[in-house]
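I've put the structures underneath this note.
Each value in this text was obtained by applying a stated rule to the coordinates, not by laboratory testing. Here the structure is a predicted model, which is why all the values come from computation and not from measurement. Cβ atoms are built from the backbone, for glycine too; each structure is taken alone.
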Structure P
Amino acid sequence: MPVSNAERQRLYRLKRDADPTRCAEYLKKKKDKYKADIKSHKRKKVGDMNSREQRSQRRKWRSRQRLCRQKQKQLMITVADDSISSSLQASTITTTPRAIPSTSSSIRGRKHVQRNCSTLYKENLKLQQNLQKT
């Protein structure tokens, strides 16, 4: 049966990454290409971009990271569901599957956002009071 190009590429990458020396060579080559692209001005570092380009680049990074986290979450859910179903089959005791709790990093991030909002709110109130006094 013929192998599709995507499958052939996936197999090549798996074989390359399985060998530590080939993987290290690949990463070194990739790093050298990145440095050459910066020297030839094909690519910019974020510090060299103007503010509009920085915002655009960071927006792309955030969306890419968001997609990556969603995929990881879906993978964790499927793995958890598989392990729950296999444990149910193995034991006679039936348990109800629990919802997966939020990660500690998401909780910390949420707290950080709330702290910033409250700080800004207080600062805004002080500025309004100073404005009324003047």
Structure Q
Amino acid sequence: MLSAAVMCLAMNMYHEARSEGIQGMMAVAEVTMNRVESDKFPDNVCEVVEQGYHKGKHRCQFSWYCDGKSDKMRDEHWRLTAEELAVDYLTGFESNFTQGATFYHASYVSPYWAKHFEKTTQIGTHIFYKE
């Protein structure tokens, strides 16, 4: 049985970036873990992933978490990949595809906050930022 932290991180990678492949999923894991390490966000993975839920539909930090759709990970390959990567990140694996990013958005949207942060990179359709 996987821990809550592993499941939260795996689900975040799966729902946010399975269409972006392994590097995209790893980038989402980096952002999640960078937030855990930051004083500006909750200090555990599940609280980071679930942040904003109490504000209502479409108000979460990670859109999949409160979009009203099923959170079931239906694609077995990407579910297993996400779970394996989550275990790696939570047991000390580090990568730096995002160069310290704590925020990202899809390239087809223009959130108001993006102009206030430093763009670090783009991976697939996700653009990454740090403060």
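A few comments on the model shown:
- Test item: helix-only ellipticity at 222 nm (-39500 (n - 2.57) for each DSSP H run of 4 or more, over all residues; to 500) calculated as -12500, pick one of P, Q: Q
- Answer label among P, Q for the case where percent of Cα pairs over 22 Å apart, calculated from the coordinates, equals 74: P
- Structure responsible for 10.8, with mean count of other Cβ atoms within 10 Å over residues 8-15 calculated and labels P, Q on offer: P
- When distance in nm of label points 7 Å out along Cα→Cβ at positions 40 and 80 is computed across structures P, Q, the figure 3.9 traces back to Q.
- Among P, Q, which structure scores highest (criterion: distance in nm of label points 7 Å out along Cα→Cβ at positions 16 and 104): P
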